[in-house]
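Structures are listed in the sections that come next.
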Structure 1
Amino acid sequence: MLDRFRFVAQQRCCLEKSRLVLVGVSGGPDSTCLLHLLWRSGYRLVAAVFDHKLRIESRQEADSVRRLADALGIPCLEGEAQVREYAEEHGLSIEEAARNLRYRYLFQQADEVQAQAVAVGHTADDQVETALMHLLRGAGMAGLRGMSYYSLPNPWSKTIPLVRPMLSFWREEVQQYLHSEDLHPSSDPSNLDLTYFRNRLRHHLIPTLESYQPNFRRRLWQTAELLGADYHVLDELTNLAWDSCLAAQGDGYLAFKLQEWLRQPLAMQRYLLRRGCLVMRPSLRDIGYADVERGISWIAAARRTAQLDLLARLRLCIEGETIWLAAWEADLPALDWPQAPQGGVRLLYLPGRLSLAGDWELLVKPVASSLATQEAILVNQDPFQAWVDTERLQWPLAVRRRRPGDRFQPLGMGDHTVKLADFMVNVKMPRRARAGWPLVLSAGQILWVPGYRLAHPFRVRGESGEGIVHLMIRRNR
């Protein structure tokens, strides 16, 4: 067992003997065995025990961990918390609250002592129970693979891995090792409490399944191992897709490129959304199928006029060509859109240049009415450029933000006008960009909505003669 353990610790958990390992020890059989095996393998160790204050015996169990650590010459750290009060305060189950507080403590201590990893004593039986729990609740590959030997990042740290060197060892092997080393761990009576779902699996369902398939535990463990390796490959592909789709990341938000997202296969879109939720909410453990499918369907429909309340106080919204996954309370930044200066109207002369908010600028210059100009107008694909019949203009031009009651006569609609507000909605202008979007006017009439449409009366016609003006908005970089 020791040789196998050393191989797993080094190859699967990436542990180095020259660096410190913090070991979470409860005093039970699995973590006691873990601590002893790491000690025999020659690792530099510090033990950490956490008293959940849920049972009278917990203080005695913490003391037994300290005595074992002392006997092995290993420093021992001790922490405690009132788990029941924490659970009530945060609306969590006792199991979830205990887990949150315990791991928070372990990683805080690991950071303080500069440990290379936090090691915990999950066994092959725990892996089987975890995979079965996920199967019964509904899960994809991420859930059915169970736990990982090496987890980084994890919900508690982006720099310190969580490792599980015992994940390929069965409880029977643990008991045999403890007996051979004359170790006497504590026994937690809560492991027999059938009000806990995991205990019902352990003591009832798994023995029943083994009566149908004697090798059930081993086969489910092997399935989890295979899926874990497959998931690692898929995770690498997800990294590539993530880098391709991610446009920005900030305090409380992620921004993705809509078209790049939609080019991804459906399975990859699911993984991207799951990863996004975990980046935003690292403590999330169960991201349901229904939530993921709701989000994927909403993005596929490219709804730009509303927001979707996804889960865990996260929202989805689409602005222009950007998907936002954000906390409800997050202030989203403006991305690549121009905004007119605040404070009324700015004048624009010919030739002229006007600085807009941020690093945008608006330029206007006369151009010759030539075949080259006509060709440029016909082939132009840049919505931030426009050519205008100067004979229709009154100088100076004006640049301002929208006002209540504004109307616009879009190119191609003849004499028909529309409400500017309706036009902005119809062309799917980002909602947050509308109030400050720069409008170019001549004699009080909107002649151009940059990025979207020229006004019909100001189009260049065959009889425009020498009078053509080129308008352009660009980033001033």
Structure 2
Amino acid sequence: MRVRIASKAATALLLALVSTAATAPSQDKHTNDRVAGLPYKAGEQPLHESYAGHITVRQFTPDSGAENSGTAKLFYWYFPAIAPKVEKPPLALWIQGGPGSSSMIGLFTEMGPLELTDDGQFTRRNITWANEYNFLVVDQPVGTGFSSSGDFRDGYVTNMRAVGKDMWKFMQEFYALRPELREHEFFVFSESYGGKFVPAIGVYFDEQNQKLGEGHLERINLKGLSIGNSWVHPPLQILAHGGIGFAWGLLDANQADTVDLLAFKALNHTMLGDLARGTDARNLMFDYFKNVTGGINWYDIRQRNHQYKRTYLDRGLNQPVVRKALHSEDIAYGKDWGVYYHLMEDIMRTTAPLFPYLLERMPVNLNQGQFDFRDGVAGNTLWINELEWTNKHKFALADRDQWWIGNELSGYMRQGGGLSHWVILNAGHMSPGDQPEACLNMVNRIIKG
């Protein structure tokens, strides 16, 4: 009898050990940045695992002459694939636009595995890129969201080359924490000012990969880039607004002419090299549009005069329990306008010349929501048509295909010569939030080829 009981106990212990091993986090060695203690809504199943924290990308000497150097840190939140379909699920990086918009916006309102209620509780999202892919969001440039330059205000970037350099350092340190991910394919996704960030990151990463022969750093397995509703080439994109507003019935002919005039003023300042005044003039154009249209939401005209309200993110993410869970107790979440002001002269610069270089080396996806006034289809099409690269003829001669998901028309797409261009129907500037199923379908096709 005693032997039988002992045998049962041993069997129970063995089963418990097997069960524990089967359900243990795939990266349980990463205890310092594991996220635990988020306030989930009652009855909500918490995520099995995610990881968050800060990575130092730069030390700098403050202009103030302080004895101590400043530290530039980028905040990340990493979600291992929830239900991967392959042994090595690709790593998808999401960075928000702005400049200075937090990637927590994308995480909680567009494609991440979590949502945040108005009263600060976490819930699960069903349609998320994190189901099949390893999903990483980063607040960048330094000063954005949870990212920080400490007590000093001298750590901001002022150009896209610096953005690429910081992100290269970040990814090298991130891979040092998780070397098992180095062999996984890596894709960069963004929107809006991502039209500046992403090509700069892509070029810098490719250049560094080519330089790496020896040393402790390793190549980053960058396989593709994707940008939604991008701000890339101001000289052409800014000229589209008057015609778009008139075609949509938001402006009459005289108002459209005024928008065009203000756009030309912005362009003139830019071409003369006064980039800050060019940015100011562009802002005046948008102010005029706002006034004469009654405050139409230029990110999605279907919203009429209703603007996006995200103060709930500030409240929810600054809860002490949340900042503790995210290992950001000393750094608050918020909007730092210093990021924007330090990039004022970059806003009217073009990154279009970077795309031919990229298209010779990796697939590039560009997509726009149908109802985005600010950085929508028409303006992007203008500069895309002006691009010159080796295989442009393959793109130019390709048919514009209808994009169906089952019986639902989701949009249109053309691809060839390394470039794919998608139009997402019934969507605005933040397309993944407006059409999550369609955008996930697009992401699957981008990653899987």
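With Kirkwood radius over Cα pairs in Å, for residues 237-324 alone computed per structure, which member of 1, 2 shows the largest figure?
Details: 1: 12.9; 2: 14.8.
Across 1, 2, Kirkwood radius over Cα pairs in Å, for residues 237-324 alone peaks for 2.
Out of 1, 2, choose the structure whose coordinates give Rg and Dmax of the Cα atoms in Å, for residues 261-380 alone equal to 21.5, 65 when calculated.
Structure 1 accounts for this read-out.
To which of 1, 2 does the computed value 1.13 (Cα Rg over 2.2 N^0.38 Å, for residues 157-220 alone) belong? Spell out each step's value before the answer.
Values: 1: 1.43; 2: 1.13.
Of the options listed, only 2 reproduces it.
Computing relative contact order in percent (Cα under 8 Å, 6 or more apart) for each of 1, 2, which one ends up highest? Provide the component values of the computation, followed by the final result.
Values: 1: 11; 2: 17.
Looking at the calculated values, the largest one is 2.
Given structures 1, 2, which gives the highest value for mean projected area of the Cα convex hull in nm²? Each step should come with its number before you reach the end.
Numbers: 1: 29.8; 2: 27.7.
Comparing 1, 2, the top value of mean projected area of the Cα convex hull in nm² belongs to 1.
Read-outs throughout are calculated quantities, based only on the coordinates presented, and are distinct from any laboratory measurement. Bear in mind the structure is a predicted one, so any value in this text is a computation, not a measurement.
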